Structure 1
Amino acid sequence: MIPIYIQKLLFLLLFQSFLFSASFNIVGKILDTDTREPLNSVNIFVPGTDLGTATNKDGNFILIIDNYDNNQISLNVKIIGYELKTILVDRLEEKIDLGSILINKEAIKLEPINIQSKNQINQISDITIAGSELNENLKANIAVTLMNYPNIGINSFGSVVSKPSVRGFSGDRFLLTNDGSESGDLSQSSIDHVITLDMSEVNQIELIRGPKSLVFGLNAIGGVVNTSLIGSPKVRVEKIQQKFSFGGERFNKGLHGDAMFYIPFKNNQINIFLSNRKTDNEKSSIQLLDNTQSNTFNYKLGFTHYLKDSYINFKIQDYNMDYGIPANPGGHITGVDILLSKKSYQINYHKTMSLLGFRKIDIKYNFIDYIHLELVNDEENNPNIFDAYNQGDYHVAMAKETHNLKYELNSKNLILGLELNKKNFKPSGFYLTPQTKEDYFSFYGFRNENYAGLSFSSSFRLGYLKSVPKNSDIQYINIESSDMKKRIFKTGSISFGFSKKINEISFEDNEFVEINSWFMHTMRAPRVEELYSDGPHLGSYAYEIGNPNLKVEKIYGIENSIRYVDNSSELAFVTFYNYSPYYYEMAKMGDCPDALTWNVLSGTSHPCAGADFIDWGSGAFGYLYKYNSRGSKAVIQGLEIDYNYNLDNFRFKYNYSYVRGDNKTIDRPLSYMSPTKQTLTFDYKYDLINYKIRFSQIHAQKRLGEFEQYTPGAFLTDLVISYNDQTKNITIQLNNIFNVIYYNHLSRIKAITPEAGRNFSINYKLFF
């Protein structure tokens, strides 16, 4: 029986209006206010839609408007180095001539305008980071880039191996997407797996919550972290453009450089991206941490053919990285070396149309071939990942082939889509997880309506997952071979919410209060590793034991928020509450504190040898903690406060974030919850230079889950200076100015070393 909610949504879809207005044109010419010279490649677009164009070398443009219902149109005029200009156009005839339009210079973003639309219905807690703000926070990976935002923690094995924790949710409980598509790596399955995302190609970061998050994927209770990448087919230029950047940081002797080329010809465009990043062993505030080096090389090639109302895009990418996991006296006395390779091949088709009320169609196909090798740190290791894989010169190998097809119809207020996903998971070596095939089918929809001053939004996603392990002669240690059987999971997620803006609170024109609330019920099927693992996972210091009988994970979540805005300030309060009657944990089965003080050269046996929670792992002295999959009742709740004040060139910002997790089954806190955090930031802009000083109070974490240790608090001070003009950006960051000894509660190596001490970094971007 189809739920009544979904019946209503389908009814709205099938009976949308078939009546659309005819096409008409808007023409004009864009000039510099000071020089009165025509401006080339200025973007003119209708916000919240894919309707847009750009000026030619003479400053002229023609914008064709199809299927637009309103009699008045809002146009945005935007180009790098100039202020955004908004024009209201009354539709009076088939051709509207706006004449000459003057725009003023301003120091702003370096990247081309990327016009995207996902039915932009924003929650108060949503975050968008772009332009100068992104440059001032940009680090080597996305977790460290986001660390100063509310309720963002960092799960890490050092700075290179870092992934975000969003409101206490990590792994598959929040989505990480690139241009709306899954990353296709194994980063969400284990803490030691890096995110295969080159931050130098990131143009914008969005943290998306509420009903529209289900459009991106299923496991979205913690939100969606979506990155928009330079080189998108939606960024079209009329002449060759280039972007170069390079920089470095002191604490790990890191160096990086990249180049991006936009090459248009006739109705086609080629995009080329190249990057390389190298780091040495990182230095904390008290010591040098061995085997934390990294080397990353990434290239991407895209070709787009443009037609009047459509485009087709082909893209290939080759991402390669080798990095180290530091030694741990309780696991690996020499550390672990990891090699990975991700090759992806993507086809994107976009068309503007009129069909059953829909205005555009998007079809995406992505094939990803991913290999991940783990080796005990040894100078004799084969540095070539393909030679090592083919010759069996590794201890753990995890390979995954992913086929993803997404078909989406989009109108002004309605989205309907299908997603097909086929994965082939192929582990080998010590890791005894069987080869497993996964077939996933999903059907989803999103709707937004305005009624009586209220904005209502709702969404659903129905999923079917079949997981089939391959029969083999492997003798599993902790799981019966008979339990390695096919599993089928049926999932259904829904979300709905509303927002209300109240303007009648004073005589001020720009003063209002906004109220927002949403509810989400989401279901998550277990990963292959959570079901079938039975062997040592070197990089995570763990011997992992799955549970083939796991049920579907269910989470019920609600968020309530209120925001006050006036001419100079903004104040927002956000509360959230999530309950799960069945919450997956890969839980540690025991502890061995003596392992951290044991010396391999002491002549004594390992202090944990023979214990039932320690098993043979990675060599003569490699003992690993056992972890097993289990289901528990859990509650995760929290609070966020955000205040902004602007006065001329001065800006003041304060945010507070708190999250609490409880395991109701064993009546103690959930592990790996971020401590309370407060951040105070002062910005001052003088001409083309922005000065920022940031104070962060990280509170001590006293609420400890199983086998967790107390983490003291710290007060950190950062200084950022950035210069922006039309063609370049220079950003200088001085982090942890006073070299404070700071321990990250979510770090897996905090017992070994604190976080980085005083660190100087510089980044230079040139765009022309």
Structure 2
Amino acid sequence: MTRRRLRICAHGVVQGVGFRPFVYTTAAALGLGGSVRNDSSGAVIEVEGDAGAITDFLDRLSNNPPPLAVIESVQTQDIPLRGGTGFVITDTSHSAGGRTLASPDVAMCDDCTAEQRDPGNRRYRHPFVNCTNCGPRFTIIASLPYDRATTTMADFPMCPDCAREYADPADRRFHAQPVCCPQCGPTLSFRDHDGVTSGGENGLRRARKLLRDGGILAVKGIGGYHLACDAANGTAVATLRGRKRRGDKPFAVMVPDLVMARDIAEVDESAAQLLSGIQRPIVLLTRRTDTAISDLVAPHNPDIGVMVAYTPLHTLLFGLPGDEPGPAVLVMTSGNLGGEPICFTDIDALDRLAPLADGWLLHNRPILVPCDDSVVRMVDQHEMPIRRSRGYAPLPVALPVPVGPTLAVGADLKNTLAVADGKYAWLSQHIGDMDDLATLSAFGAAQRHLQELTGVAPENLVADAHPGYRSTAWAHRNAEGRPVRTVQHHHSHIAAVMAEHGFDGSTRVLGFAFDGTGYGPDGAIWGGEVLVADYKGYQRVAQLKYVPLAGGDVSVERPYRMALAHLWAAGLPWNEDLPPVRGCPDDERRVLAHQLQTGLGCVPTSSMGRLFDAVAALAGVRLTVDYEAQAAIELEGISREADCGAVTYTFDIVAGDPTLIDPAPALRAVIDDRRAGVPAGVIGARFHRAVADLVVQLAEAESKAAGTGVVALSGGVFQNALLLRLTLIGLHAKGFEVITHRRVPPNDGGIALGQLLVGNSN
């Protein structure tokens, strides 16, 4: 028998996820001696014993780790034999320059769910039940290594029973930092608008009654406060919508389990896995029409965002067997006014949510880091992030090329920031739109926390090239002598999807960057771009023809103005029978005509997002919007099931440098169909197919000259599932390799990843 001793360094998410107990029990089962300890670089293991058993140990380590562990790399070194057969878990050590990875917050596991429902278990009905396989992590960690003293659980001394579990390597709560029970953990309370407080079970009963009676409840979750109401109560939903200044923007709903999710939405197997997995994001699903959910939850939208209860408090709010239940489906939206950061401290929630909520369901475990719910949608059985936050942040994205210590500050809409060093990038949770001081403050806090967790000390900063972005101004203001590199917005989009797919920059791609707004180096607003790109640079080979954007955000909020601008640019008359013409007040129409003729207050735009707005207005779908991309979203919704027949809309392709894409023929066809009484859904379906066909046509025309067969699709317009599906079908039929977003959003929430790669290219 050959005996050896091996030192193993495991890197990745290996702290707070049951990794050391797993190592302990695996080594014991194989008869190996040695030790395991947490280290600032990950986990350090020494094993000694039969060489075959050590080989088996390494295989289990890499291929069968605990559910929440992420093994990024394993380094091994043979060391001298020491003898002995015992295996121990030792104290945390600190290696110079070491780095480990924090785990995201994850949903309550099946074992903890069973305990919460078991009258014989000491954690029966415990609102904070957790173990090494579930519960809060990212939102309660101040710094690494992940030990109780560096979390918001530091002020809750463990009772003897919890301490025994915490110290027992064979227990699934071994070194579970949030471990607690009703005797030693946080406490729950309900507070009404008059300040009357009730604790524990009585508080839960009052909270459920408030919801049954049509009230609005502020609920403290893992990463912040939600505002909840009965999704079947139209009056309650309307009240919440009005108080929150939500307009028509859809609300997400929470259900107690997968059974109820299937009652309200179309849930296939891939969606079911997402809904019931450890991340539990909001999943955008087709809404069933035979449910009691109020239409006001998601007005004019065939989809509904659904999440399954992911905390023990949520399950108690719905009610366990024997409870007088609360509503079967809850609206569960972020606790804030529209556009503001989510509330996450009790003081802030009691103040800012006072005009919105009728009561608060509170607890006394502090939230250190706010973290909104993640949002995803499924496209052809693949997950596409719309908002990457709870359950995913701060898991790293492996980079195809190493970079120096860098901070990328992202964009101004849907902001996320990122730090990187070496082969990993860490993206922050969703921060939001950088349009007020509160969001800027949240940005600064997220940046400091991410650097603390990762140990990255940025030597370079990267920002968007838009001179008016608040994120860019922040980078320059906080550079402290460090270089700040700016990157064109759409180049960042394409670089982000390249990075996701492991492109090392040696291969160029043909990138289609379709979105609403991005600053171009010519001072125009780009957004309908075809780029030949690698990380070092890009060439703009085609673009949507410029049209005047009159009045900036005013035209974004009023799609009828974009329709009139597109008609003017195409030389088409403003006839009174067209919805955007009728919808534009006479005085405004005269001023707009003057602006378009003189260029006063106008900036040229090539935005594909604005073209979708224009078509939605011409088809009579939406003339004004309450939230970003509402017109395009509603156009997609009515177009999905429509049969567009044999009629095809087309674009003119005008050769040049760059090639110009002229939408005039498509606009004329939309108008003709509208006058012929063609349903708006059919018009929308034909337009979606026309845009998909356009992408295929341009890919065929430009790929040979570009020397690439790889097509990259990015930008917020490609969140449109109908457009994306049609485009993928067309490109694959022509033999193209197509890369789309799977790890970060195609919208501006993924910009920071692309900035990192471009900003570090030579």
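Here, each number is a calculation from the coordinates, and none is a lab measurement. None of these values were measured; they are calculated from a predicted model. Cβ atoms are built from the backbone, for glycine too; each structure is taken alone.
Quick notes on this structure:
- Distance in nm of label points 7 Å out along Cα→Cβ at positions 198 and 366 derived as 3.0 - corresponding label from 1, 2: 2
- If distance in nm of label points 7 Å out along Cα→Cβ at positions 134 and 702 is computed and equals 4.1, the structure in 1, 2: 1
- Structure responsible for -1000, with helix-only ellipticity at 222 nm (-39500 (n - 2.57) for each DSSP H run of 4 or more, over all residues; to 500) calculated and labels 1, 2 on offer: 1
- Comparison of 1, 2 - label where volume of the Cα convex hull per residue in Å³, for residues 318-389 alone is highest: 2
- When mean count of other Cβ atoms within 10 Å over residues 406-413 is worked out for each of 1, 2, structure 2 gives the greatest result.
- Value 5.5, calculated as distance in nm of label points 7 Å out along Cα→Cβ at positions 214 and 646, assigned to which of 1, 2: 2
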